[in-house]
Structure 1
Amino acid sequence: MLHDPHRHAPPTLHDLAKILRSATIFGRLTDPQLQTLARRTRLVRLDAGEILFERGEQTRALYLLVQGQLKLYRTSPDGNEVIIDLLEAGMTFGEARMFLADPHWHVSCAALGDTEVVAVDLPTFLAVLRDSIDTALVLLRQISERAERHVDDIERLALQGGACRVASYLLGQLPPGRSEYRLTVTKGVLATRLGLRAETLSRILRQLGAEGIVTVTSRNVVCVPNRQKLRRFVEEAGKA
């Protein structure tokens, strides 16, 4: 269910074109092309836990996450959830589906908090794409990079131990030149994303803290006293 539409003023065509312009895959389009897309774009607002789409539904739109967080996931017959990807503001998703003859979503998508996404009509984007070689090349590069990242995810889940997965994730999120940051997801979501049980994640975090490698406070602030020490731990755990 969407929010009460009276709580928010609907975006204008100019607003939607400006939002689209901010995304990498739309950045090479001309103003007339952006206007064409904007006329076939709608803003969707979601509360935490609301479903944007479910696995098996027909793919009708390409999405750009404006604010908030989304998870792409699958649920097993016995109810266990596997998070395929976590999406942050500025990311697009659904690009690869439009090249299929009869596209359907192969994952489900839900909001992790108050979230806004814009939905771009797929046939309209395909029509615009035919007139923009630069956009097609950007799109192909983005799809390729995402496929490569998913292969890395599979390797991590299949070949790395739990401690290595956790330490590698925390290291990857650490901003350059800083020794601390706040996790953007709950520990429960992080455990699911890394293929761990919540209690296993807690045990690993206690272990990392006891060894002075990294600590995570009750407010989800990650503190890394020594970046090199954390990196060495990841490398040694990966070899093990």
Structure 2
Amino acid sequence: MSKTTIPRGGITADAIDATLIADDAISEEHIDATAITGATELAATPALTDEVLISDAGTLKRIDFTHLQNWSLLATTTVSSGVSSVDFDGYFSSTYHYYRIFLQSVEMSANDDYLSCQMKLSGGYQTGSSAYFSARYGRKSNGNDGNADVATGDYDSNRVSLNNGAAYFSNDKNINGYVDIWNPLDSHDTLVSAKILYDLNEDIAQIEVGGGLNSTSAVTGIRFIPESGANIDTGTFRMYGFK
């Protein structure tokens, strides 16, 4: 049987569908850039379940966006009126190696107050007088160490203090920085480190903190609280997990 050439004009629009195209027949020369540029723009960070197409050693595969990043935003807490604490409970898992919590514009309700943290075991947040150990060192923008308790260590404490709480720290000033939590599920002391910036009267202070919980049990949560027992007035806390 002789073949008949069908002229372009003889093909009805949309007549050629997937059933008439051979498998593996579409190559790069038949794909126009508008296959991407003509699509709707996402204009945001992809959701963890969003998918992209990749070539895995020549085989096309789809992959969730969660596998393309080594960090994830796990939780955000924004305080707009006074609260006694900010808790991140139940976010630690074997998925991530360590966690970072960013502190943005955190203000305290009391003058000369510390921001501190405690950790949770299966029996609750640890508040014993010898539950924690820590060391911190700070500098003020005028070049001085500030008050003597800026550069110090707490070896038997009921919390890890994150900022100095030095004289002239007023409740209309704000605390910024981050806190890292290392190996919360590991069978070793759970360690935290922090870098904190905060306003003093006509000065800026920077505090670096290292500390931990005197326990080898798995830590299931972390709590931020004022040292004085007053309130956290305002601020944003964002928790990320890093693989």
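Comparing relative contact order in percent (Cα under 8 Å, 6 or more apart) across 1, 2, which structure shows the greatest value? Comparing 1, 2 by relative contact order in percent (Cα under 8 Å, 6 or more apart), the maximum is at 2. Taking FRET efficiency 1/(1 + (r/R0)^6) of positions 129 and 225 (r between Cβ atoms, R0 = 25 Å, to 0.05) as the quantity of interest, name the structure among 1, 2 where it is greatest. Max of FRET efficiency 1/(1 + (r/R0)^6) of positions 129 and 225 (r between Cβ atoms, R0 = 25 Å, to 0.05): 2. 1, 2: which one has distance in nm of label points 7 Å out along Cα→Cβ at positions 177 and 209, as calculated, at 3.0? Answer by label: 1. When FRET efficiency 1/(1 + (r/R0)^6) of positions 81 and 193 (r between Cβ atoms, R0 = 30 Å, to 0.05) is computed for each of 1, 2, the one that comes out at 0.50 is 2.
Source structure of the calculated read-out (helix-only ellipticity at 222 nm (-39500 (n - 2.57) for each DSSP H run of 4 or more, over all residues; to 500), -12500) within 1, 2: 1.
Read-outs throughout are calculated quantities, based only on the coordinates presented, and are distinct from any laboratory measurement. Treat the numbers as computed from the prediction; the structure is a model and nothing was measured. Cβ atoms are built from the backbone, for glycine too; each structure is taken alone.
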